[in-house]
Structure P
Amino acid sequence: MPYVNIQITRGATREQKAQLVKDVTDSLVRVLGKKPEHTHVVIQEIAEADWGFAGLLTDDWKKAQPPG
């Protein structure tokens, strides 16, 4: 029984999440021959203030990026 945990910062739409679940499930079926009904995909949304990147919290890192 495959279990996949996807962690992303908040902001993805329901449609985007549904596409992720479908694509990950399809990949496990195609590559490993797993049954879709046995595949679990969990999406965890994490606030940017709770995610570190490049030595900064993600929200601070984004603020430091040049516009555009």
Structure Q
Amino acid sequence: MKTVDARGLSCPQPVLMTKDALASKENAYEVLVDNSTAKENVTRFATNNGYKVSVAEKDGDFVLSITK
């Protein structure tokens, strides 16, 4: 599983980092963000590219688990 830590970054940076990670063709990814806008944008990007996304909240951050 590849982990992308995009906490503290504003869009579009979390989406661009997720795009780069998805290019590695791994089976699963975990994206960490700390604001709802980044959560929504990364979720939208991943689902529009055929991935499934589940979101959990942990210590004020969002953990997005992305799978194909």
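Values for this structure:
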{"read-out": "Test item: relative contact order in percent (Cα under 8 Å, 6 or more apart) calculated as 34, pick one of P, Q", "value": "Q"}
{"read-out": "Origin of the derived value 0.95 (Cα Rg over 2.2 N^0.38 Å; candidates P, Q)", "value": "Q"}
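Read-outs: derived from the displayed coordinates by stated rules, not from any lab. In this text the structure is predicted, and so the values were computed from the model without any measurement.
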